[in-house]
Each structure stands twice: as structure tokens, then as C-alpha cells.
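Throughout, read-outs are computed from the coordinates displayed, never taken from laboratory work. This structure is a prediction, so every number in the text was calculated from the model and none was measured. Cβ atoms are built from the backbone, for glycine too; each structure is taken alone.
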Structure 1
Amino acid sequence: MKAFNYLGVLLPLLFLIGACSKDSTDESSNDIAISLDEYPASGTTVAVLTSNLSGTTTYSIQSESVNGAFAINQESGSLTVGNSLAFDFEINETITALVNASNGTDTESIPIEVSIDDIDDIEFVLSDSKSDYQSAMAGEWLEISKKEYDSLFTIINSINLVGSSEDDYNGAARANSFEYHSNRTVANFGNLLPKGEYLFAFKYISGATEVNAAKVKISETSVTSGYQDFGSVLPNHGADEVYFILKGNDTNYTNDTYLAMYSDKSIAWDPFFQQSTVNHIFRSGDTNILGGDNMVIRQANTVCTYQGLSTPIKQWK
């Protein structure tokens, strides 16, 4: 009878001791849920994590919904932004992670959830032109640098080339010498602006040092008619390849649309680059109709050196 009582006491104790001697992983009560603006700088502090474990604690990232989004200091528990571009609202509105805190015996898991606040992606990308962009009115074209234009091409999601293809534009742009359209409206036949997409950037090769009245034009009707000015007049600019950004475009179209342009001075084209599969047409003056008198079709498969950027996702304010 006594032996039975001893066993009744010892067995629960042995079970308890055995259970306590094993490593354990517990969910933390210190869940982290915060919000950050889109594209926070790498190294930005997300949170300084704390653990309920006793003794010296080290921290490690067990998992994250976007690889490389976070970095952590193993000793301090400081969780920071890893890859800034991972925090792209148009791709990931929320990023999560699970951080483990360990004292060598026990492990505590700390859930992380970061909600991303949408910002103006164009403003974020711009550097030298940022202040001009901030003070500009919606619908205003601004001249920017090649570096800024290339950065926009990298950062903005789902970009399409409008007005000319990459091969056509680059092929014509490599010309040793150009011919120029002066005081003419020109239109390329290819690479229409896809329906539902927003035009937000534009570039072309200018041959004049003082251009005062260049315009971007759009037509839903045809390559020869129905054009309307799109945005403001391009700001005064000089010769060579020039780059522009449009502030606050809210306009897209229900059909594929043609992109054209007018310049009071000079739009470059290469009569010797004939690998293009498109034609371009022109008419004298600032006009919205390219058919009829004074209209010439360049049958030799040539393209004017202008090109726009569009996206189906509005990524600006």
C-alpha cells in the first residue's frame, strides 16, 4: 500500500522534470504590428524586439514573406529594413516575418507585421528634380535628367514603351547624323498606348538649342486624326536627348491610343535606319489632323526618335 503511494507521487514529478529539461518554443505576447511608408531607407528601425526569456537572448529571423526585407541585430534585437525595394505597395501591401528569440534552452517566436503606406513613387525616385515636381501642378510636364528617367524605368511597375519600340528607338538614336522635322506634328504607327494605361514619362531627340513649344499628343481615333494635346506644353529645352515627367496624370483611355508630338523647332529621325517595321507620318504646323494635304508617309520603314512610358497601375498622387 505504501509502495503504491510513492509511485503515485514520483511518476508525476518525473514527468514534470523530463518536460522541463527539453527545449521549448513559445509564442510571444510581444507581437509587432506597425506601418511604414513605401520604400523606407535600408537600415530604418522597424522595432527593437524584447523577449520574456531569462538569461542572455539572441535573435534571428526564422521566416519572412519577402526575402531580404528585414535585417536583425542578433544581440540587441533591433529589427531594421533590409531591401528598401521590397517595401513596394503595388506588390506587397503587407510584409510579415517571424523572429526567434533564444536563450540557448528555450525559444520564443515573435510575429512581425508591417503594413506599407502608399506614396508617390515618382516623387520618391526623383532627385535633382524633386522640388520642381513637388511644386508643379497636375498635368504639367517637367524636364528631368537621364539618370532620373532611367531610375523611373527601373522602379515603376509594369512599364510599357509607347510610340516606338526599344529596338526602333535605339536603332534610330544611334545615327551618325539625323534629319529633323521643324514646325511639324509627327506620329509613329507602332507601339500604341494600351487601353487603361497611364502615360507618365516621355523622351525624344531634339536638334535645336531653344525649343519653346513642343507638345505631346494623343489620339483614340487613328494615326492620322483625332489628336489632342496631352498635358502642358513641354518646358523650354535644348538639343540632344531630352527627358520629361508628367505630374499627377489621372487620364487613361478605353481604347489603344496613338502617341504623337509637335515641335516648333526640331524632332530627329534617321532616314538610314530601315530595320523598323513601322512608318511615321508628319504634317506642317501644330495640328490635330495628319491626313490630307502636306502629309507624307515614310515608306522606308523609319521612325521618329520619341518614346513614352506607360503603366496600368497609377503609382503617384
Structure 2
Amino acid sequence: MRRAPGFDSMSLILDSILPLFIIIACGWTAIRTRFLDVTVTRALVAYVFYVATPALLIRALAHTELPAAPPFALWLSYFLPAVTMLALGTIISRSLYSRPLPDAIVAGFASAFSNGVLIGAPVILGTYGEAAALPYFLIIALHSPLLFPLGTLAMEFSRGHAGGAGLALKEGLQQCLRNPIIVSLAVGLALNLSGMAPAGPPGRALELLAESAAPCALFATGAQLAQYHVARAVSESLCVTALKLIVMPLCVAFLGSRVFMLPPEWLAVACTVAALPSGVNAYLLGNRYHQGIEVATTSIVLSTLISVLTLPLWLWWFGRATA
């Protein structure tokens, strides 16, 4: 894995990260000024999720050297803090802000679920290079399949629908398995194991599609943010943002470095995924149950805005720690 920009200089980190947020700002401006219609957002997001990002994941994973054994240390380093943030965010929302339990669970979910694709792929692969693909993919492979069913199960129990929890969990798992990100990871893995990585014209076509993933994903993120509004739950959302952008990466850094002894490069990738802003799935969970929508949307907006400051600081710190 190449040294991340900024291992020696914060200015180099800013040169690497700020262009990404400028593209996000362009997407936001295009929608807010009505230069583009909001209907464009849905089409662009669909292209990113169903075409460009799968092409990126398939191409990278098809050429990646796989680990000899399941990376339980990486998974535990990341997902133990993620589940802890879900619980802690729920407790804080319930106790400090007197939220109904379903609303509090949405706040907890926003504290734990990273924007691992739309922002994560450009940040991580753009900063650390393609050598970061393996640890990044290993986290993303379990990200939605583990956390979204867990959030769904918690919502069912909180609403007194314990009898329907099994069905909800089954539906959640089925949705995750149909997720194009998960499918593309499976395809990339199959190509890797079979030694049939795309080459020649098909490989070049896949490469061109993959190259469109980062700018389109970032522009789509801005376009989505333009449709969210910072609602009343600002104080609560700031707590969620603090858990997501500060506490979670600290916990991952501690477990990864002190308990599970991850390789420095894998540790940097895991911590960077943890330091990403809240993902749109927090809104999807709240919207599905008509609970906690305000805190979900406000947390997504605030965490994305504040990550403009926190992500460069984390990358600088990770760079010093892994140098």
C-alpha cells in the first residue's frame, strides 16, 4: 500500500481530500439552484450503485490478492465499535433527549453506519491506492448485511412486533443479498478465484466505467444532501455526529492497534471507514418505519459537513501512526 498523501504534510492531505468535497458541493449547488432537476438525482444514484461502483469493485477485487484466512481481527476491530455506537447512540437519544425508542434506534444507527460507498470508495481508494482495496472490500462486504438487519431487528422489537422480527430480519437479509454492492463483490471474488479477471477490450471497458464511479458518487452525494433539510433535532444530531466522526474511529483505532494488532495499513483503512460521515441508510431505516427521520437527515447533513474538517485530521493522524 502506498503511503497516504499527507503522511508528511497536512497540505498534501487537503490537496487530496478537498477536491472530493468540492465535487459534493457542486452536486448540492446544482440541485439547490435548480440548474439540474431533482429527478436527475435518482438516475445518477442508480447509475452509481448499479453500474459504476459495481464496475469499480469487480475490477479491483478481481485483481486483488486474497488473504489466506478469514480476517476476523479486521472484522472485530471494526464491527464491535460499530455495534457499540448503535447501542450508545440509542441510549443517549433515549435518556438525554427523551426520544421514543424507535426514534432513538434510528439515532443509534446513524451513529454507527458509515457512508462507505458514495464517500468511502473515493476517499479510501483515492488516498491509499488500489492496495487498500482488500481491507476496504472486506469491511464493506459485511457492512450492510450485518448492520442493516440488526437495525431492522431492533426496530421491530422496539415497536412491540417481536413476532414479526424474524420475518423482518429475513427480508432485511434478502435485501442486502440483492444489493448490487454485495453482488459485485461476489462477482469480483469469483473472477479472482477462477483467474478470469477481465482483460483486453472488456477489461478496458470495465476500467472506464470504474473511473466514473468516484466523481459520479460524490456529485450524487451532494445532490442527495440538497434534498435533506437540517431539521429541529440539531443538538441530538451533533451528538450522533460526534459519536460517528470521533468516538467510533477512536474505538476502532484502539481495538485494531492494541487488541487485535492489525497491520498498520489495514488499521488505517478500518479507521478511515469508521471516520466517514453517516450513510443514507440511516434515513432509509427511519423512513421505512416513519420514525426518527428528522434526526437521520440532520445527522447525515451535519456529519458530512463536519467531516470536511475531521477527515483530513484523521488521515493526518493515521498517517503518522502508520508511518
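List of remarks:
- Across the set 1, 2, relative contact order in percent (Cα under 8 Å, 6 or more apart) reaches its highest value in structure 2.
- Origin of the value 17.9, where mean count of other Cβ atoms within 10 Å over residues 83-90 was derived from one of 1, 2: 1
- Ranked by Cα Rg over 2.2 N^0.38 Å, structures 1, 2 are topped by 1, which has the highest value.
- Of structures 1, 2, the largest value of mean count of other Cβ atoms within 10 Å over residues 99-106 belongs to 2.
- Winner on distance in nm of label points 7 Å out along Cα→Cβ at positions 243 and 291 once structures 1, 2 are ranked, highest first: 1
- When P(r) over Cα pairs in 10 Å bins from 0, in percent, for residues 59-130 alone is computed for each of 1, 2, the one that comes out at 18, 31, 30, 16, 6 is 2.
- Test item: helix-only ellipticity at 222 nm (-39500 (n - 2.57) for each DSSP H run of 4 or more, over all residues; to 500) calculated as -23500, pick one of 1, 2: 2
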